[in-house]
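FYI, it's all coordinate maths here, none of it is from the lab. It should be emphasised that the depicted structure is a prediction, and the values quoted were computed from it without experimental measurement. Cβ atoms are built from the backbone, for glycine too; each structure is taken alone.
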Structure I
Amino acid sequence: MSPAATALTVIIAIVAIGTMVGFLSGSRERMDLEQWTVGGRGFGTVLVFLLMAGEIYTTFAFLGVSGWAYSRGGPVLYVLAYLSLAYAASFFFLPQLWEAGRKHRMQTQPDFFNARYGDRYLAGFVCIVGILAFIPYLQLQLDGVGIIVSVASFGHFGRVPAMAVATCLVIAFVFANGIRAVAWVSVVKDFLMIVAAVAIGVGIPLAHFGGIGAMFAALAHARPQHLVMPGATTDLGHSWYISTVLLTALGFYMWPHTFSAAFTAKSADTLRRNAIVMPLYTLTLALVFFAGFATVLILPHVQNGDLALLTVVRHTFPAWFLGVIGGAGALTAMVPAAILILTAATLFAKNLYRPIFAPAMSDDGVARLARAMVVVLGGTSLALAIHGSSTLVSLLLTGYAMVTQCFPGVVLGLYWQRASAAGVFTGMLAGVLTAVLLMSMHLDPLFGLNAGFIALCVNFTVALAASLAIPARTSAAARHFT
């Protein structure tokens, strides 16, 4: 059997196992809206950990991080900093969010805004922002599948067919079993991700340099500027690093899928325990960094940084192991794609269509519409991914610039009773428009700062000022909320 056939066979086998687990995961449950979206609020520490890790550690962590370590160098270290800060913050505010979710039977992020501020139009706007932020994130996942299968098969299986097959599989098991499918496929994905990260992070430096320390010594000698700010760039310096860490740490749990994942826990203590253990998983990212940095010297002329990891794996390991890495990477893309599509479909059906266009629609009707939207969103995401060209990390940061604009509304809603719907709505609109304007004019970074962080500062300022200036019309909702 040729190396390409061997690698492709292993990839297909791993993806098939993951898909089978997704189909079997909810076979004993009645998939009503509550089960489909938040798993009946019955997930324990282990399953919440696997679900959140499955949502968080995506193609960005597998290919994007190694790609930026290869092509940009030092600036990629922002990833380790923002994850640590996000987990520390989650220990304090996610349990409070869970309590509010249990009290008001929340299933989605817009449910929070509707319950706290009593304004369905604000909730609808949050829904739209969330769906728009998902577009680059979904493109990132499907791009990743195409890259992984194409490189691992030595070009024998094209990028577009790989994305199409992966999209169909994701749609199928999400349509059938919702959030339970995502959580249980994450079990397979996370096991393979750890094996892959250890193998490449340790194996590649060892095979080519004799060890990790020797690899860094060689890189520091040959390319000393690559390991410090701004690395191989001209504009991603310390100001960009700090502002990007703050933006992404504050926005980490503002993604609608990670936000609603908190509602799947069976207790607030489950979320506290999860915040303690999640940083351990971050250690795998350091290993992926090592592979990207090593590739700078091993294969210095890779044109697309996102291809660096799989290219060096193909150069270093036998074909069967390339298949294992490729299969792990494919599931690492498919699991987040599944939760993104599920969440976006639920947001559209439950928080946009029903309250504005069909207030009398039942939960069963919402569930049916959400399932139909899974198919629509999956097809739309595939079309966008086929024609996309941005790097994986750039796609993620674009999404962060949008979704972090929900943060002021959440934190003010939890801790400041004076916060009003008008103030939060005005601030969020100002933040989104600022982010879109700066990024469309290619002013990112601006004055060395991440454009999304500048937009967040505008958002906070306007929300605070407007809430103080405009008489709160939602005080009754705020009192009921607490």
Structure II
Amino acid sequence: MVPEKKVSVVKNYLYSLSYQLLLLIVPLITMPYLARTLGIENQGTFSILYAVSSCFVMFGCVGLNLYGQREIAYCKNDIALRNRVFWEIEILRIFTLIISLIAYFGFVWFNINVIGIVNVYNPLYFALFAVEIPSAMLDISWYYQGIENFRLQTVRNFIVKLAGLVLILIFVKDTGDLWLYIVIYTGMNLLGNLSLWITKLSSDGFLAVDKSHFKVHLKRSVLMFLPQIATTVYAQLDRVMIGGLVNDGNLQAGVYDNAEKIVKIALTVVTSIALVMLSRVATTYVKNDFEKAKEYIHSSFKLYMCLGMPIMFGIAAISGIFVERFFTDTPNAQLITPVIILLCPIILFIGGSSVFGTQYLIPTNRIKPYTVSVFIGMIVNIIFNLMLIPSYGAAGAAIGTVIAEFSVLVVQMFVLRKQFSPMMYLHCWRNFLSGGIMYLCVVWTGKLIDSSTLLSLIVQILVGAAVYFSLLLILRDRFVLKYADIIKHKILKTK
């Protein structure tokens, strides 16, 4: 066993945040381009194909991603044990994903030849998206997250994703290039996952595994798989249900997909904390240092509230002008704005469930309550989707998503009421007040200046940030004051 190496949570958070932002910023750059070249309807078709393949990837992984990250975190300082656990889990992943690939082609045949479950019938599109499943076999990002090495995957995937962006801008030119866009998207994911193997094989190599452990790993991962079923289903089912319940050539699916991506980019700033803190809390939990684990959660909660509140109010305030400038003259782009506004509350709700669920319930092995919370969210989402999507399309799906995410957070807070009082939210009244005032100031600023230019949008964002954090300082928010003092001392030291 090697001595434990101290890993900076802040550095890992920044690596995780930068990579997660890249995964969403690349679509943010390509969204207006693809809306003009492919059309929002084709974007809707792509989003439905992505949703279907994601479900089969999820079923193929059977919870082994989160389980693998947690198990690697438990034994990260024992190199021999860590390597053996890695290969046991990876071989098991390959086997289960092969079964999923076979099931995927069975679904495609059924959808095209028997009953149209989703509003896509081109076998070429399905075949090209099938690459996502073998790509998932090669995805070992869970291993690097478990050993808290976020730098390697960040750098390598930065290169691959940026290359994919360039290829899209060069080769995708009109509505007939949807197949080419799918090739570039799935191909870049495959190359990104392959690149992570270079360092792994050169440093550790292959280690003989104990076949008797496969059953143990599978049984334990299935317990973590149950909540992932619900999470993935209600994250991806919206697009599928819109395509199935609204007969408009997948326009509403495209509207919802674009709106959700914009909100999720902002949400990434908050949820990236979870990927880093899961491994940190798991390691602390193994050492039986429960108070330290709770301390980490309290810090994450304060950070999530501090960042999530201005992001939620800010996106709502600038959504109209943002969509106008972002999609320019794209037909039907105006339909995206109200859906963005409706989705904004998920920034707070998903951020909260990532703190209490992903960062605490999972690493402390409280899988059952976590599973219950997300299954309730899935059921709520399906019910409201069936009620609202036929009449309101993408807007109905957005309302269903917000209610579902809120229900997940409420259940998790109820389960953890003894460890973390719901009063934590009331203690953050300064964030709510500052965010509300910031919203009014941003909207007012937009009315005072010419809000049709990109410069005015930047001014609104800067005004919002300045108002929000200034108010927190005036209201003596302890979290902001603490880090303001740290920054102040560092600046004084450099002089």
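For mean count of other Cβ atoms within 10 Å over residues 327-334, the highest value in the series I, II is held by structure I.
If mean projected area of the Cα convex hull in nm², for residues 311-366 alone comes out at 5.3 when worked out from the coordinates, which of I, II was used? Only one of I, II returns 5.3 for mean projected area of the Cα convex hull in nm², for residues 311-366 alone, namely I. Here helix-only ellipticity at 222 nm (-39500 (n - 2.57) for each DSSP H run of 4 or more, over all residues; to 500) was derived from just one of the structures I, II, and that gives -25000; the source is I. Given 21.0 as the derived value for mean projected area of the Cα convex hull in nm², which of the supplied structures I, II does it correspond to? The read-out was computed on structure I. Taking distance in nm of label points 7 Å out along Cα→Cβ at positions 199 and 423 from the coordinates of each of I, II, which one would give 4.5? Structure II accounts for this read-out.
When relative contact order in percent (Cα under 8 Å, 6 or more apart) is computed across structures I, II, the figure 32 traces back to I.
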